[in-house]
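Each structure below is given as structure tokens.
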Structure 1
Amino acid sequence: MNTYYVYILASKRNGTLYIGVTNNLIRRVFEHKSGKFDGFSKKYNTNQLVWFEETNSIDAAILKEK
């Protein structure tokens with residue numbers, strides 16, 4: 001059975017938010033913190049994990065993300 005995570009990152013308190021879905025939360029947060037990929041998260045420095053939820057359904061995870 002697979003596990004998926006919906007997560008929210010913030011740039012700072014009352015700052016910019018980023019919402020994403022992944023199957024490996026630890027790896028994905030590390031990628032955000034290290035600025036590994038160009039894009040929204042790197043541009044707005046959203047790298048502080050403020051919330052996550054675990055599910056076994058990718059469809060449920062994507063629906064919650066939206």
Structure 2
Amino acid sequence: MKITVNLDVMLAKRKMTLTQLSEEVDITLANLSILKNGKAKAIRFSTLEKICEVLDCQPGDILAYDKE
């Protein structure tokens with residue numbers, strides 16, 4: 001079981017770079033990169049809320065549950 005982070009997909013759909021998102025959400029580029037690459041162990045709801053607000057999406061657009 002695994003949680004997949006589809007942040008790169010949403011960034012492409014919104015034609016936004018990780019750097020632009022970092023500036024808009026006020027989160028370091030390093031931390032967003034860790035999240036985007038699936039290396040993060042956790043994410044705060046407040047961070048997820050900011051990302052969803054900027055990308056105009058739902059949490060399910062960014063996070064997916066994979067049973068295998």
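Nothing in this text is a laboratory measurement; each read-out follows from the coordinates by a stated rule. Since the model is a prediction, treat every value here as computed from it, not as a measurement. Cβ atoms are built from the backbone, for glycine too; each structure is taken alone.
One of 1, 2 was used to calculate helix-only ellipticity at 222 nm (-39500 (n - 2.57) for each DSSP H run of 4 or more, over all residues; to 500), giving -9000; which?
Details: 1: -9000; 2: -14500.
Going label by label, the one that fits is 1.
So if we calculate relative contact order in percent (Cα under 8 Å, 6 or more apart) for every structure here (1, 2), which label has the highest result?
Details: 1: 48; 2: 58.
When relative contact order in percent (Cα under 8 Å, 6 or more apart) is computed for each of 1, 2, structure 2 gives the biggest number.
Can you rank 1, 2 by mean count of other Cβ atoms within 10 Å over residues 2-9 and just name the one with the largest value?
Going through 1, 2 one by one, mean count of other Cβ atoms within 10 Å over residues 2-9 peaks for structure 1.
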